[in-house]
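Read-outs: derived from the displayed coordinates by stated rules, not from any lab. These numbers were taken from a predicted model, which means no experiment stands behind them. Cβ atoms are built from the backbone, for glycine too; each structure is taken alone.
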Structure P
Amino acid sequence: MAKAVKLSDIAVRVGVSTVTVSKALSDQKGVSEELRERIKALADEMGYKQPSATKKQQTHKSYNIGVLIPEHYLDKYDSFYWQMYQEVTTKAVSKNCFTLLEVVSSTDEEEGNLPKLMLEKKADAVVIIGGMSKGYLRGLNQFGKTPVLYLDFYDEEQGCDAVISNGFYGAYVLTNYLYQMGHRKIAYVGTLLSTKSITDRYFGYRKSLLEHGIEYREDYIIPDRHLGSGMIDEDNLINLPEDMPTAFVCNSDLTASYLIRKLERKGYKVPDDISVVGFDNYLYPGLCDVEITTYEVDMREMARRVVHNIIKKIENPHYKPGVFIVDGSLVCRKSVRSV
């Protein structure tokens with residue numbers, strides 16, 4: 001076995017003290033840039049490894065992280081959840097881990113057929129993106145001892161472990177923004193109880209109305225998707241009320257794009273006649289000709305947190321599950337005007 005290179009070995013070669021070598025490699029003051037670069041280059045050439053890096057290599061393990069996404073979230077457009085999966089993969093690789101993607105069909109979910117990556121024990125842990133039925137989730141959590149963590153959704157089961165965006169606060173911020181822009185007749189577009197995130201965003205919208213003394217109207221709560229499949233239905237569900245609002249809060253940018261298209265077909269212009277806000281700050285190019293004001297979901301931070309938590313869950317027998325909420329930010333564009 002080759003002998004480990006020491007600071008003193010580098011010092012002898014350069015003709016300086018070990019203290020100078022230590023300062024150069026740790027980027028401390030007291031060493032000229034020319035000498036610092038010379039020492040670093042020689043250290044690389046000689047194969048020197050700092051003790052902290054060597055220890056990290058010895059203690060850090062590599063894991064296979066399974067990622068499950070229901071097929072209805074990967075529709076004909078480049079999906080929000082596909083991008084979220086890519087963020088998780090990028091962060092996993094940076095932690096010396098690898099991801100295994102499996103798309104769960106509606107049939108398998110209905111029949112309770114467990115994913116192959118769990119049946120064949122290919123994953124050390126599983127991240128589920130987007131949400132599934134309670135029965136299917138219960139089956140996944142009860143199968144073996146594979147750690148499971150939810151991304152962008154949660155459920156009410158005891159011990160739920162999840163990372164979600166702050167949908168409640170985000171919709172609250174969006175509705176407050178519309179109020180500040182002079183709007184008092186504000187509708188919400190999203191099928192309640194279809195997903196936890198859509199319902200959370202609805203309550204953020206309601207909180208803003210309540211605080212500003214705006215009367216709640218049932219005809220201003222407009223469904224956008226079917227409860228069973230979760231598919232958006234512009235023609236049959238996104239129906240405009242007779243007494244039109246001046247603004248709409250949509251549960252996603254995709255729903256906002258469908259709504260804007262319907263408004264335009266009815267002769268309305270956005271934002272000249274009607275203002276519209278979305279959620280996610282994600283929309284496939286070409287779906288909408290209006291730049292939508294939205295609440296941006298911090299996917300990168302959500303991915304970082306979910307990988308961090310899943311590794312802790314694998315390694316720490318005393319890990320405590322919980323719901324971790326990641327804040328986003330308001331992005332103002334051209335779909336809102338002052339009234």
Structure Q
Amino acid sequence: MTIARRRFLTTAGAVLAAPAIIKSARAQAQVTLKLHHFLPAVSNVHTKFLVPWTKKVETETGGKLKIDIFPSMQLGGAPPQLYDQARDGVADIIWTLPGNTPGRFPGVEVFELPFIAAKRSAPNAKAVQEFYETHLRDEFKETHPITVWAHDHGLIHANRQVKTMDDLKGLKVRSPTRLAGEALKALGATGIPMPIPQVPEALAQKVIDGCVVPWEVVPAIKVHELVKFHTEIPGSPTLYTATFVLTMNKAKYAALPADLKKVLDANSGQTAATMAARVWDEQASVVEEMVKKRGNTVSTISAEEAAKWRKTTAPVWDAWTKQVKERGLDGAKMIENAKALIAKYEKA
């Protein structure tokens with residue numbers, strides 16, 4: 001066979017094979033999304049929720065949908081800007097706290113009122129997700145929410161032991177939401193709003209005397225190394241919780257092929273909320289035991305003291321109800337609905 005004939009046959013074969021190669025490449029086409037959040041990669045929510053969740057989505061799409069995670073604000077900006085990053089397409093998916101932008105999401109704040117939330121994350125998370133589906137779709141309409149949920153009970157972590165309201169007087173305490181700040185103020189402390197990544201330095205520099213966070217996040221921001229006292233509030237309802245949203249750019253979601261949307265939808269809503277809640281509930285006892293072994297003091301206020309705290313913070317409910325009424329929301333009805341949903345999922 002001549003060299004020219006060999007070249008012709010090779011070229012012809014390549015041309016005939018090209019449609020099959022293109023078809024195969026299309027079958028393996030991959031959509032890659034960027035997920036942005038504010039905690040370090042060692043945090044429990046990153047390693048035990050966001051990573052497993054993204055891997056689950058990737059596996060169930062046969063590798064056609066890949067989600068790369070960028071922790072610690074690696075794509076730039078500050079935590080309060082995360083929601084707008086999803087809205088504007090700076091990131092495809094974000095995880096953040098609505099409380100990082102006080103007053104912007106008034107409806108979901110109902111779960112952040114003092115002594116509304118349950119002690120465990122599971123009922124809180126499921127209640128918030130159902131409340132979103134029923135009442136809050138317009139509140140987050142600038143993006144495509146994947147799930148909205150809340151953590152378990154928050155504790156007071158401080159540089160002195162807190163057993164009564166008198167112990168809180170004069171303490172400067174980081175608050176995660178504006179309503180947690182109002183509750184702390186009612187109890188005699190000064191609530192200082194602050195994104196969680198700033199807490200370690202603020203504690204180290206004595207800018208604040210303590211913080212309110214759930215057990216789950218304590219190791220990631222080294223709270224147990226910076227303060228020695230941790231105060232639990234007994235039972236349900238508990239002092240506070242914070243809500244979260246995992247949400248996506250609307251255009252990116254709309255552009256996904258139907259088969260990838262189906263998988264993403266199947267891993268959204270209550271499925272994702274339940275998966276997230278498990279992290280907070282499982283890590284609470286693990287972190288508490290670690291803190292005790294370190295030699296820190298973990299105490300629980302008495303039931304009688306908790307009743308005093310609840311009565312003292314009741315005006316926060318009244319003030320919030322008046323504030324949201326000005327925005328056309330029936331705060332009293334929302335409180336009633338939120339409490340009913342939490343009770344429903346606590347019994348489940």
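Quick notes
- Identity of the structure behind 26.0, 86 (criterion: Rg and Dmax of the Cα atoms in Å, calculated), options P, Q: P
- Given -14500 for helix-only ellipticity at 222 nm (-39500 (n - 2.57) for each DSSP H run of 4 or more, over all residues; to 500), calculated: source structure among P, Q: Q
- When distance in nm of label points 7 Å out along Cα→Cβ at positions 180 and 244 is calculated for each of P, Q, the greatest value falls to P.
- Comparing FRET efficiency 1/(1 + (r/R0)^6) of positions 172 and 308 (r between Cβ atoms, R0 = 30 Å, to 0.05) across structures P, Q, the highest figure is found for Q.
- For relative contact order in percent (Cα under 8 Å, 6 or more apart) computed as 16, the structure of P, Q it came from: P
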